[in-house]
1. Supply the structure label, taken from I, II, III, corresponding to helix-only ellipticity at 222 nm (-39500 (n - 2.57) for each DSSP H run of 4 or more, over all residues; to 500) with the calculated value -7500.
2. Quick check for you: by distance in nm of label points 7 Å out along Cα→Cβ at positions 78 and 94, which of I, II, III is greatest?
3. If relative contact order in percent (Cα under 8 Å, 6 or more apart) computes to 22, which of I, II, III did it come from?
4. Please state which of the structures I, II, III yields -0.57, -0.70, -1.12 when log10 I(q)/I(0) by the Debye sum over Cα atoms at q = 0.17, 0.21, 0.35 Å⁻¹, for residues 22-61 alone is computed from it.
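Any read-out appearing in this document is the output of simple, stated calculations on the displayed coordinates, not a laboratory observation. Treat the numbers as computed from the prediction; the structure is a model and nothing was measured. Cβ atoms are built from the backbone, for glycine too; each structure is taken alone.
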Structure I
């Protein structure tokens, strides 16, 4: 199966050091276990939070990314809305700063991503630090 991953970035080269939902844009890549393929960049148009862990923000991010058929969210930091969005996406916490390194990790672990996807709403998130 091919998965579409959304990577949280401001510059297209590195992951942000803020919560996933605070990225200026998401770079979308197709993952199939081979070489990741860049699809496009989309701006983050989700509403701003009215308070910490605002469910409206999580819903806005989910709606934006579901419209692009995204399966996987990858970044260095997720906020408290992780408990909401992991029901709809496979969330991967990466140690890498560089998007290229993060893509290498995602491609090498496509089997674990597929297993997490198959768990549906009961899935937890994947953490590169604990997967070594």
Structure II
């Protein structure tokens, strides 16, 4: 699956690192995704409601309610990307999307070896807008 297909054909996005801080990139990007008809599921230790959606403290907990995510979008430090990527694999995700500045080559290899598509060091908002040009 390529980026245009991910943006067009997926619906259920687990957004790791999404809390209620409007100054964080996850807040604005998830709102953009929501405005473009994506179902966002906040994954954050405090399990806050964000953009009207119930948050969960883990990918595993969210998957029990929502089922397998299509995309696990990582807004975390690169040093933590591997653990969340592995959780996404275990939850049955189709895509691991690591945001701008999030790079973990070993996590990417594990995800690809498990059959997932990996997008690394990219922002869905920027990619979406580039499709329009």
Structure III
């Protein structure tokens, strides 16, 4: 099984690499990060006064994961999901829907600690590696 990592999982891994190390080893070769998450991680790094250490952690992460672009197929899937949810009066943050679209297009399970924002997305498989 392959997994798409959400921003909060990557940040948790940065803070306590040992905490998720077993998952990274268990699913090695099957871990993916969408460019949307990378953008959020870089924004977090450059929001600090000293981005170097976080930038290095992002670089290290890129050695362990495959990067997936938000491409034309993902854009169409995003539109389909967002349009359907809006018709039902459900609002989900746009970056989260973009991440969900990448997971659906590539048939990946989304790993997130923020399952509340994703539970309304039809067909999306979710898992929370930080749940106790």
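1. That value comes from structure I.
2. II
3. Only one of I, II, III returns 22 for relative contact order in percent (Cα under 8 Å, 6 or more apart), namely II.
4. Answer by label: I.
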